[in-house]
Structure formats: C-alpha cells, structure tokens
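Next up: some structures, all given as structure tokens.
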Structure 1
Amino acid sequence: METPKPKTVDAYIANSGGEARSIMEELRQIIKSTVPEAEEGISWNVPIYKYHGILAGFDVARHHVSFGVDVLHDEDREILKEKGYKTGKKTIQIKFDQEVPGNIIKKLLKAQAKINEVKTNTK
C-alpha cells in the first residue's frame, strides 16, 4: 500500500528520514525569517513557498536535500562549488553531512522575492 502524500510541510518533514529533517527545518526557518510574508504549502508533492509567485522549495533525496530557487546564477554556483555543494540549473544539493549555506540562501530568497514583486507590480 502506498503511503499517503503529505498535505502539510510539517507532515512532509515528519515523514522524511531523520538525517534530512534538521536540514529541512533549517531551510524552512531561513525562508520564513527572510520572507515572512511567504505562504507555505505543498505543491508537486514537495514543500513550496509562494510570494507573488513561486519563491522557493525543497525536496528530500536519498543522500541530500535539494533547495530550489529560480535566481541561481553562475557566480552563486561558483561560490557554492568552492564550498563543496553540487548545484543544478535551479537547485542546490545539501548533503546530510553539510551545513546549510544560509547566507547564500538568504541572498537568493531576497533576490527572488524582489523579482516576484516587480513581476506582480508590472502586470
């Protein structure tokens, strides 16, 4: 029997492996403190935060947590790579034994929030 899909971020985190929980809790806290107006919810079966559109989200994988945000640029990728993080087009992989790169994530969240505000105000 398939496990039910989580309907809240609390349930998503609770249903995840212990190694991933602290990373997801920290990401959640960073998102909420950086953009307090962001709405938290589950979309595409993962935690997503919305602020004038999609702000960011995260997802657990076998050996890491992926943090996703649209504004991940090459200079951010280089900084993250130097610190040992793997990045995708719009994601940062945080392995279970790595610290959450909080300062970079805060910078990315602020940049994405600004972009989303501008998009909303120019419609």
Structure 2
Amino acid sequence: MPPAAKRGCRAPMCPGLTSERHGYCTQHEQLASGWNAPGRGTAEQRGYDSTWRKLARTILKRDGYRCRCAECNRLGRVLPAGEVDHRIPKFEGGTDDPGNLYAIHPDCHKRKTQAEAQRARSVQ
C-alpha cells in the first residue's frame, strides 16, 4: 500500500505538511489533544469492549436512562442519559464495578471529562 499523501498542518497559518493521523506537522505536534496519541490504543484495547458495552446497557437500564451526574442531582435536573461514566476515573484508580458507574447525559459527560483531563494534565 502506498504511503498516505501529506496534507496541510492543522495549526493556523502553518505551511508545514504532515501525514500523521493527528494532523499536525512536527513543529506543532504538541497541539494534538492526545486522543490520537500513539500508544493510547483503541477503545477495545483500553477495556471498552463488548463486555463493557453490555455492562453499560445494564447501568443505563438500572439508572432509568436518566443522568445521575452530581450537577444534575444537585440542581434536581432531569436529562436523558445515553452514556455511562466512572464516578472515580480509571486514571485515579476507579474500576468498572457497577457501584462506580452511573448513567450520564452526553453534555454532562463532556464537561466532567474536560475537568478530569485538566486535573490529569496538572498532575503530570
């Protein structure tokens, strides 16, 4: 198979070219978010396989497909949940135990994940 064609760097005004998946040239590769970082592995390699999907369906059903995040609970807000999250994140020692899992609305999940990512970066 021929190598991938080079395309423009995603950094604004950068004339550099790259064939990397993250889309940044070598000068700007530190701007990559880390979601496509080499060595991170696929979702299945990180433990989100068919067993996880089955467990997630069970948690969604247990929680009545309603968001159970701390903010929604505090505000008495009722939002539909379509995702499952860890109360204690895996990077902080959390497990896939059902007691550590709860249903969460996608927007709430994004907010919580951004806060966790910020915390993780400050620890490094």
Structure 3
Amino acid sequence: MSDKLTLIVGATTNPGRYAYFAASRLADAGIPFIPIGIKSGEVFGEKILDIRTKPELKSIHTITLYLGPVNQQEWIDYLIGLKPKRIIFNPGTENPVFFEKAKAQGIEVLPACTLVMLGSGQY
C-alpha cells in the first residue's frame, strides 16, 4: 500500500475514458485515490466527489488531471490550495498558467501520463 494519496480530477464512471483507466490502475496498484469531478457515481469502490462543492481534502500527495485547460480555470486555486506534492498534467491538460502558479507554491509539475508512469514503475 502506497501513501501517495491521489486525487483524480475529472473522474468518470465511463470505462472508455482515461480518468477511468487511471482509477483502475491505481486501485490495482494499491494506491489510494479520491475521484472528483462533476459526474456522480462510483469508481472501484470510491464515490466521485462533486468538485463544485470544493471539498476540504487533506494529505493529497498527487493530483492527476483529466480536465482540459478551459475547464481547469475555475478550479486552479482550489487544487493548489490542497497543497499536493505534485500535479500530473496528462496529455491534453497542459496549462502554462496553472504550471507557473503551482511551481510558485513549491508543487512539482509533471507534463506526463499517469498510466505510463504506473506501467513503468515511475509513479
């Protein structure tokens, strides 16, 4: 069991989406995760939290993003305020403004793919 509690931003119950694959792979790897987004439901035993309520979350190690830059704007300050150690910007989610804001707060910024990182032991 890892202590890298991961927040999956843009979580979904749609098995065709990369955020769903990430939840599956994290669950298989024994890495605890919290799914959050605007869709309701449950993935791999975890209830998807409603990001619109900006829930107070503690001890987030990693945020993995599955929201495009246009949809990130409203949540940037909230996500940075969770004080993660790192944010993984999956392909298509790269956002220079978010990068710089996160870096300024001492957060590691990775333009990478969570699925590749998990599959190659780099997570």
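Looking just at Cα Rg over 2.2 N^0.38 Å, for residues 60-99 alone, which of the labels 1, 2, 3 belongs to the structure with the highest value?
2
Comparing distance in nm of label points 7 Å out along Cα→Cβ at positions 76 and 108 across 1, 2, 3, which is largest? Don't skip to the end; give the middle numbers.
Values: 1: 0.5; 2: 1.6; 3: 2.3.
Result for distance in nm of label points 7 Å out along Cα→Cβ at positions 76 and 108 over 1, 2, 3: largest is 3.
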- Computing semi-axes √(5λ) of the Cα gyration tensor in Å, for residues 28-91 alone for each of 1, 2, 3, the value 21, 14, 11 comes from structure 1
- Work out distance in nm of label points 7 Å out along Cα→Cβ at positions 4 and 84 for each of structures 1, 2, 3, then name the structure with the largest result. 1
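A value of -0.51, -1.59 was derived for log10 I(q)/I(0) by the Debye sum over Cα atoms at q = 0.14, 0.23 Å⁻¹; which structure in 1, 2, 3 was it taken from? All intermediate terms of the calculation are to be shown ahead of the outcome.
Details: 1: -0.58, -1.43; 2: -0.77, -1.31; 3: -0.51, -1.59.
Traced to structure 3.
Quick note: the coordinates plus some simple rules give every number you see, no bench work behind them. If you're wondering where the values come from, they're calculated on a predicted model, not measured in any experiment. Cβ atoms are built from the backbone, for glycine too; each structure is taken alone.
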